[in-house]
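Derivation of every value follows stated rules applied to the coordinates shown; laboratory data play no part. In this text, all values refer to a predicted model and were calculated from it rather than measured experimentally.
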Structure I
Amino acid sequence: MRVASKLSASVWGRVRVPGWAWFPAGLAAYLALVVLIRASLSRSLMADESEQFALSQVLALGYGAQSPLIIWLVWAAVGVFGPSAAAVVGVRVAALGLMYAGLYALGRVLTPTRGRAALCAAAALLVPVVCWDFVVDKMHTPITAAAAAFTVAALVRAVRGGGAGWAAAVGGLAGLGVLAKYTFVPFAAGLAVACLTVGPYRRWLLSRRGALAAVVAAAVVAPHAAWALANRGAVSGVVTDALTKRPGHPAVAMLIGAADVAVGSFASVLAVFGMAAPAVFRRQSSAPPEVRLLGRAVGLGCLAAVAAVAAAGGHQLRAHWFTPVAVLLPVFLVARLDRAAVPRWRVAALWGWVGVVVVGITGWAAVLAATDWTKPGEWFRARDRFAADAAALLADRPDFVVCDAVRDAGNYRLASPGSTVAVLGTPPAARPAVRGPVAVFVWELKDPGARREDPVAALAREYGLRPDGPVRVSREPAPGEPPCRRVAAVRVVPVDGR
């Protein structure tokens, strides 16, 4: 035993893990956990996954509801790996990994050690929207948050003495942020105003390098911006609906939305740091300019987002609209740890809270996967049943499928491999062409005895098709079965009969 012990100690004593390897290894382990949780919760595509999978059939400059970057990435992944759920989920997990990599990169330019930079990334898990919603579904928001983190990191590098290459990187990353999601625009506006309040960054922004960054950003965004202007009616309609959907008195709705943002994006971060490291909230007159810039960008980005909603006549706020700013708040607070002389045990306590979150989401996912005790668990099972019903209804694999809900369209495509799946209401440039002799119209059946006229009219207007034949229903609910989502389908033919 002594010989074995000495031999083991000798072997392990010679093993040296490079310091840079710890963060990639930890991130890979966490992303593997995300994939495991996602696979255990549902066999069907979630709402965002389904939407991007359906829209990625056509490569277009815009798709109406969101900026196009993530859809382009799904289009590329499907082209390489084939049309599958794994390709879509893989893009989503990669976007999540990019977000944490961006926060780590920002931490590396703001903090003295790799450990602090890793905490900058890991502390994003203290944001409720990040720790759960990003595990289950979101696609646009993680890559937007990644663009925000990388943009600030590149900006700090550029101002510290980077050349024209770093200036171009700032502009390129900012442009990609706009293409990722429109909620990046208020953050970018807040960051620009914050630059004007910090001497070195003001001088850089107003210099030739700042102008170069602006030109590169404009060049990246210009094609999509031209498309958005040409289709401003469709884009503004979607945006207006998102901003005003909450019913009730506008002032009350705005207050409810503000409370949702505070709880879902900022409250838990402030509470954890307030308990574990309260010294970071004390005034620091010697804080370096990049830390002051980040703190002001967080605050001004939030104000810009609220102002944008109010200027557009909206009265609804949602937590995930603020996520690109919310994930930067922990970075700002971690960057203040050393200057606040926070003891090591308090830093360890922050890591402990991150560990509690990881254990918590894992346990919660296990409960949802194993039981129907909660409404979320029932929802996952209901979504799987809906996808199974769609697969049964499309078992004959029609050539062309039209549906009226973009967030179900990807599951229809998954249920009928080889079929082209179109969605009512998408802009003309994003619509796949009608093909094949067999086409069907499918929709969620809320009233078994009625065929809705609006989708039928849109079907004729957008695709030149009309229903022809009996309506088929996926299944009738069994006696005593709780209400569930069902699918209906009807064969469609060209309006002109040819």
Structure II
Amino acid sequence: MNKKLTLSELVYATQGTLVEANRAALSLEKLENSFLAGSSNVAESFHPAKALTLASLAGTLTFEKVVYDSREVSPGTLFVALPGELTDGHRFIEEALVRGATALLVRESWLAEQSRLAEGVYWVAVPDTLLAFQKLAAYWRKQFPSLQVIGITGSVGKTSTKELVASLLEQRYHILKSPKSVNTEQSMLPVLLQLQTKDEYAVLEMGAGYVLGELERLCSVAKPRLGLVLNVSHSHLARMGSLENIARSKAELVSSLPSAAEGGIAILNGDDPLVKAMADLTLARPFYYGLQHNYDLWADEIETFGLEGIAFTAHYQGQKHHLRLPLLGRHNVYTALAAAAVGLTCNLSWAEIEAGLQNRQALVRLVALPGLNGSTIIDDRYNASAVSTLAALNLLAEAKVVGRKLAVLGDMFELGSFAEEAHQLVGRRAAEVVDKLAVIGTLAQTVGRAAFSAGLPASQIIFAVSKDEIVEWLKTELAPGDYLLIKASRGMMLEDIVERVRAK
């Protein structure tokens, strides 16, 4: 039976004040005295009958889930009203109530401004809801001292690697993994509140690209024992200002790990100089992977088979392991090595590692789909940076195609001062690979211009003003044997194009 968060634990962990609609209030101190310590004495200033009711309920009321997005509220939910960049969760309290929230974690200053509170629910007031949410998640995490947390960060490939790591570990262990691409300091807190005693490992994707310190704060809550750093590139350069700041942000994961004597392990991509240097910033034991023979785990004899996958030889402790995997593109050798490194440090056998790497269900991005008119779509519109887009174009170049090679490329966001150069690099590579190119978005105009300058005829480049225009072009353009790459940053929402040109 799963353990559920109780109202008393919520008040205790957040050090908040429990308030009912009639404004009777029960502070942490009073709750401890009247419920947690087993006493029924309540100060007269608290309306004794109501306070006793609150204290009693606090020990029995449980929550089905904890969310901060009002659209995810269902009956039995605790809704946390968080501040945000563009809005404030307190604006969505009414929606949360309509959807069936049982209790709400709110800011004291907001509560003070209310003339009336909705009845039938319970309000916990705190000075800072994000800080209180962090305290709540940390409280819950501490109840599972034997849990092994694996944190995964990097500029590119976090979600794919997380899914492969989970695929490996779940063959032997009961695991919790962060869903989809959930990886921010804020979005990871509800994930941690899902932990149960049965969980032996938690595999957590940890993003860091907003401000320095966010990954350190997340680690202070999640307490990872093993940290995996994949790479450092220009993703989020617009926010972080420099590659050095991006590297400092990613390094917060390894600097937060326990020492080697306490079991801490930092798994580092040795072929990325900025990642390799992070070994000097951690007390954990470094474990290097890459393509050099002096690393703990390394690969050679790499072969790529387009959409048929990759093959390579992995070397570990003097032994060779020949792997043929369904991962697409040469760059995924690093993804496989990273996942295998985690498996090795978690005592998996090579048979288990290879079986996990073969799991096609773990592939969340860069997948091949049947397209209109007998074409094939390489769907990689999940997200984009210069590194990942060039990797996708390289895959298209390697693919054995009967027909032509086409690409639809959109804007790559958050690249800051590197944006112009990044889109030029992509355009020049596209000119070497594709027969026809469509670009969409303000930034992607640079891709088209660079492709033209690099030799792709103007007649073969479409500067589209809408997704509808691209769809109509593709409906008439795609032919049997053609391969079509679709890629852009997530904000471009090119899934609309994918869904309209894939074969039904």
Discussion item. If semi-axes √(5λ) of the Cα gyration tensor in Å, for residues 348-403 alone computes to 26, 16, 12, which of I, II did it come from?
Written reply: II
Worksheet item: Computing helix-only ellipticity at 222 nm (-39500 (n - 2.57) for each DSSP H run of 4 or more, over all residues; to 500) gives -9500 for which of I, II?
Response: II
Item to complete: Can you spot which of I, II the value 10 was calculated from, given it is relative contact order in percent (Cα under 8 Å, 6 or more apart)?
Response: II
